[in-house]
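Asker: Read through the structures below before going on.
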Structure 1
Amino acid sequence: MVDLSQKEIDKKVSKRLNLGLLNKWHPVLPSYKVQNEPVGITRLSEKIVLWRDEKGNLSALEDRCPHRGARLSLGWNLGDNIACWYHGIELDGSGMIKCVPASKKSSMEGKKIIKNYPVKEIEGAIFLYFGDQENPEPCDLTLPEELTSVEFSNFLCTAMWNCNYRYAIDNVMDPMHGAYLHAASHSMAFGDKEADMQIVETKTGLVFEKVGQRDVNFDWVEISDTGGIWMRLSIPYRKNAGPGGSFFIVGFATPVDETHCQVFFWRARRVTGWQKDIWRFMYRNRLEKLHWEVLEQDRIILQNMADNARENELLYDHDKGLARVRRMLKKKAHEQISKLSDKELVSAEL
């Protein structure tokens, strides 16, 4: 049994938390970003290549040719296979070497050396499953009704932020900031600037809400882990914003590396038929610009936090929701580290 000090284990837990939790589905790109050419990305500090076959089906592999380590994303899309630009070696979507054109009898053919990622496309976004060695097969992913029910119509908004993904989660788990940071917003200018807050446990996470105030401002937020970690909230709309009632947001914060993340926010309303047509027209022609302005306010704040801000905080009662979520995420990271074998624990670059 490897005898690591508690300090060493805590360091690995902290590193895992900073890089992002494994054994989860994470959105990584809008679907339209992957067309005919291979696309290279970094998510959870892992370099990945994505491409589509002739039918539009996606494959995702570790962005590394098993021959000499060249980036597969610089290569050619051959449909079912991807070919390395360096020596033309072809791999299929599972990561198996299918052809070594310079050596027809190469023993490399048929070997599967690099990692492949299970992939889904959901409501305009590409999701990848990031598993560890103990959990290579993907878990189920259950998403809220705003992304699964035909009664809702949504738009996906995504952006790169120069901050760790946990700052983005903290921000969403803080309803009180809406009455201040977004006070001039078209939808968050109302309601009390002082409120009591409470935590309501759920089977898959929690709801953090203002006591005695609903449908006035950013009054509640939910976080759940259902195969992927997502957040959900609603913002009330005035009648001149069209049909559909409150405006719902479903959000993910996907780690890129320790200092960058990509946020995904689906903006949805409960509308069908002609009301759906009106909502989508109003969103594109009037509301989208206003929503981007709100998101930009969040980005500016989070990208300009003090150095080591999380190590020098004075939290108060409005922060108990995000404090609980921090503990929840840390517990999940600790569970992942504790399940590593002795060899994996020592060799883990965490």
Structure 2
Amino acid sequence: MKKYLIFAVSGLALIAIMGLISHLWIIGTVKVVHPVYGTAIQAVYATGTVEPTVMMPIAAQNTARLIKLNADEGSEVVKGQILASLEDEHLQQNLKELKEHEKLAKIRYDRNAQLVKKGVISKDEYDRTLSEWQAASAAVRRIQAQISYLQLIAPADGRIIKRDGEVGQLIPANQPVFWLACCAPLRISAEVDEEDIVLVRVGQKVMIRSDAFPNQIFYGHVKSITPKGDPIARSYRVRISFIENNPLLIGMTAETNIIVHEKKNALLLPVSSISENKIWLVQDDGKLTQHTVSIGAKGLKQIEILNGVSINDLVVLKPDHKLKKGQKVRFILVKQEE
């Protein structure tokens, strides 16, 4: 009986020891970083959409059927290029008749111009034939103008970004068939929360990301700020111009960070190492401790630490809920990603 009791007590002791070990040790290895000195960036975050700075509608002035397309979405076009033609058969027939009428009126006018000089006809008769010829010429010009309106012409060099119309479709007057992006580079229209808009100024630098290009950062600057906000969305529209050419396309969603403050020689930690103003440190004996820190400017990847940590501290890079004070851990020191 005593032997069984000893074994039972030993088993309980072993379980207790194993529990203590599991409390003191973490399965696996944590990554740690040293704080570094660098430039702290405070930014205002906003989502936006890539759009053309200038977008021109191209429409016919008369209702007619679309009979030919010479350009499509994505086409690069030049000023004066014929993009599409609408049906003008009846106008062409009218033009033919009016030109014939003008020709006859011109013949009568030329003949009467000679006769009036010889005194054969009166000045009134001459004036009447002159008026008839001028009226016939004006009618020809009007019908030619109407025909020209059925040729959709590119008003400037640019790119067709949208087409609304198919061959055979009846197009109402003044309904755009094409939308032309031209005359200026692309831009971003971003919606900034009304609580943050007071920090935003024209000319501020902007860091831009897009899910379509996850490993790239593009740069721009604030071009303009809409003075009237949206009372429902509680936001203000900010126009952002790109600093250089980039592969972003019209309609893409972009994440923007408008840099409103920069501070040199600031102590920085990765954003992922901080949760609710708390960090985990690995002490010299390998045990974990948790500290509260005061934070300053927050950027995309790094955040400024005002106090609560020193340059030689080992800070857990991505702490999780399994960490406990006093636990002993194995760790790997890695370099901060800037």
Structure 3
Amino acid sequence: MKPTLVLPLIIPLATAALCLLAWRHRSAQRWLGVAGAFALLAAGGALLREVSRNGITAVQVGGWPAPFGITLVADLFSALMILVTGVMASAVAVYSTANVDNRRESFGYYPLFHVLLLGVCGSFLTGDIFNLYVWFEVMLIASFVLIALGGERSQIEGALKYVTLNLMASAVFLAAAGLLYSTAGTLNMADLAVKLRAEPEPGLAGVLAMLFLVAFGTKAAIFPLFFWLPASYHTPPVAVSAIFAGLLTKVGVYALIRVFTLVFVHDAGFTHRLILVLAGLTMVTGVLGAMAQSDFRRILSFHIISQIGYMIMGLGLLTPAAIAVLDVYLSVRGRRSGEP
């Protein structure tokens, strides 16, 4: 097993476990949280270096061959996103030592923070649809608790709106994954790319594409599925909002890129034209929503939505240049959106 590929998963998992062991020692949790974030940054740099030198790297967990086992895959895009995750995590971990109060720390802020990072890194490295669903749920559970941590009324309201819409998206995701498996007999993305191109019923593949667009579009906060974001992102402490803005919606965009450049490309004239229209509506809605706000953090929430529109516009265009610009823009905006 290649250590550079599994370290981005082992580090946040181990850090979360160590923070739990230091539950009664808040100072130790702070330093463990910061150290784990910087270790993730180093692991992201090492992974990007290996991929840039040796090309795509993959691991079959448990020794089961693809497409039957759990596949972890890193290419330049996913390795770059792991590095961006490390940059964001390091900045937010340092800022959290001053921004997150003792009460929230005593409720498990640092273990939850690293469980969230585990879900993000797993989403970037997985090579199959079902495990992408699993990592999404890891993120959802940790992020829901982080939003509600502290128990203020605005946080509880924001957390309920956040988790309700995202649970609906998860249900659509799971249903789509089940239907996809019954159709193609596999959920491995590389295997799906081959089998769906030979699918004799393009109408069924189109339905599957729309289901995944709804599921991932909700996670990415595209029009008209974005209402949970401005209702929730402004309620938790700034450190939590920073990691959410910098990473969570970007995971949704990443999933859209993977699925609609690898799996669902059979009818790009329809699916990607629809994505292009949704991108334009997302851009305009985000700007208009920001103009209607007076609270600075709500303005930033709508600003995030407009930037998501710019990102998925590259996906809708589906040209090599557009996808390359999208990849770079996603990594840059992931870092800048989360600056505390």
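Here, each number is a calculation from the coordinates, and none is a lab measurement. Small disclaimer: the values here were computed from a predicted structure and weren't measured. Cβ atoms are built from the backbone, for glycine too; each structure is taken alone.
Asker: Work out which structure the value 5, 14, 21, 22, 16, 10, 7, 3, 2, 1, 0 belongs to, where P(r) over Cα pairs in 5 Å bins from 0, in percent, for residues 49-96 alone was derived from one of 1, 2, 3.
Answerer: Details: 1: 5, 27, 38, 21, 6, 2; 2: 5, 14, 21, 22, 16, 10, 7, 3, 2, 1, 0; 3: 5, 20, 17, 15, 18, 13, 8, 3, 1.
Answer for the origin of the read-out: 2.
Asker: Between 1, 2, 3, which one scores greatest on Kirkwood radius over Cα pairs in Å?
Answerer: 2
Asker: Hey, distance in nm of label points 7 Å out along Cα→Cβ at positions 145 and 209 derived from one of 1, 2, 3 reads 3.9; which structure?
Answerer: Derived from the structure labelled 3.
Asker: Work out which structure the value 1.4 belongs to, where distance in nm of label points 7 Å out along Cα→Cβ at positions 153 and 177 was derived from one of 1, 2, 3.
Answerer: On the way: 1: 3.1; 2: 1.4; 3: 3.8.
Structure of origin is 2.
Asker: With helix-only ellipticity at 222 nm (-39500 (n - 2.57) for each DSSP H run of 4 or more, over all residues; to 500) derived from the coordinates and found to be -8500, which of 1, 2, 3 does the value describe?
Answerer: Attributed to the structure labelled 2.
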